[in-house]
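**Student:** Next up: the structures, one after another.
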Structure 1
Amino acid sequence: MRISTKGRYSLEALLYLALLPQDEYTSVRDIAQYTGISDGYLEQLFIPLKKAGIINSSRGPSGGYLPGRKLKNISVGDVLRAVEGPLEPVACLESESCPNESWCLSRHTWGELYRTVADYVNSLSLADLTEIYRTIDGPEYII
């Protein structure tokens with residue numbers, strides 16, 4: 001399983017938003033300037049994130065984007081599923097029944113891989129990531 005730039009950049013942009021003061025809208029231009037992700041690509045990424053309620057937006061001179069829920073209620077799994085789609089490593093795990101289930105020897109392995117990855121990304125929230133970032137960056141963190 002490989003996470004594309006959609007997943008990586010979405011998480012990077014959300015971490016940037018999460019590190020800002022609460023309820024502070026930020027422009028795409030500011031996010032792009034800090035993260036190095038193009039404005040246009042960020043706009044594309046924000047469409048499914050907004051649809052999933054992960055971010056909110058506001059128009060106007062003081063508008064922009066901010067997290068759509070409390071940081072502890074946004075998991076890495078939420079972000080990845082919003083922009084990447086299902087996280088199952090093989091298509092047969094996406095449905096309840098697999099036509100090859102009775103003879104497929106590897107389905108159990110793929111299921112265990114999926115459960116391990118899903119449990120991990122679902123257990124990490126944006127609040128957790130901000131704490132990790134601040135710990136790594138040190139006590140004099142400033143954006």
Structure 2
Amino acid sequence: MKKTAAKRGRPALYVTYCSGRKKEDPEPMPAVRRYVSARIRAVHRKSREDAAPFAILSGEFGLLGPYQRIPYYNHLLRADEVESLLPLVVGYLGRKGVRAVRFFHDPLRKDPRLAPYIDAIKRACRLAGARLILTEL
């Protein structure tokens with residue numbers, strides 16, 4: 001007999017970082033629609049296929065559920081901002097009862113600007129007591 005997701009325990013939260021390209025509509029819209037990114041769409045689709053929850057790591061808002069409505073903004077997370085972002089990310093993990101995070105990211109050598117996002121998710125998982133699985137795309 002196959003184990004159900006409930007019997008195996010909660011699946012890892014699938015997370016990827018936001019994108020620089022965004023729809024510029026001034027009205028708030030769901031995060032998954034705001035960000036213009038094939039990577040985000042692919043990870044969101046994989047989360048649905050695997051029946052795993054999904055979130056986007058924003059340098060402005062912390063972790064966002066895919067349908068959380070956000071306004072347009074333009075901000076790239078810097079290393080000196082990670083510390084102040086941690087309470088938002090750790091708080092989200094705690095509220096959702098997340099025990100494991102699978103973070104999908106492009107290779108750091110391809111885009112070194114990702115380093116603060118990877119640092120933020122590593123530190124937040126450590127503080128929240130959640131296991132982190134880094135998955136390079």
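Coordinate-derived values only; no laboratory data. This one's a predicted model, so the numbers in the text were calculated from it and none came from an experiment. Cβ atoms are built from the backbone, for glycine too; each structure is taken alone.
**Student:** Matching task: 1.4 is the computed value of distance in nm of label points 7 Å out along Cα→Cβ at positions 50 and 74. Pick the structure from 1, 2.
**Tutor:** This figure was derived from 1.
**Student:** Still on this structure: With volume of the Cα convex hull per residue in Å³ coming out at 108, pick the structure among 1, 2 it was computed from.
**Tutor:** 2
**Student:** Assign the value -10000, calculated as helix-only ellipticity at 222 nm (-39500 (n - 2.57) for each DSSP H run of 4 or more, over all residues; to 500), to the correct structure from 1, 2.
**Tutor:** Considering all the candidates, the number was obtained from 2.
**Student:** With distance in nm of label points 7 Å out along Cα→Cβ at positions 66 and 90 coming out at 4.6, pick the structure among 1, 2 it was computed from.
**Tutor:** Computing distance in nm of label points 7 Å out along Cα→Cβ at positions 66 and 90 on every structure in 1, 2 gives 4.6 only for 1.
**Student:** Then there is this: Thinking of 1, 2, which structure, once distance in nm of label points 7 Å out along Cα→Cβ at positions 42 and 114 is computed, gives back 1.0?
**Tutor:** Structure of origin is 2.
**Student:** Which structure, out of 1, 2, was FRET efficiency 1/(1 + (r/R0)^6) of positions 10 and 82 (r between Cβ atoms, R0 = 25 Å, to 0.05) derived from, given a value of 0.40?
**Tutor:** That value comes from structure 2.
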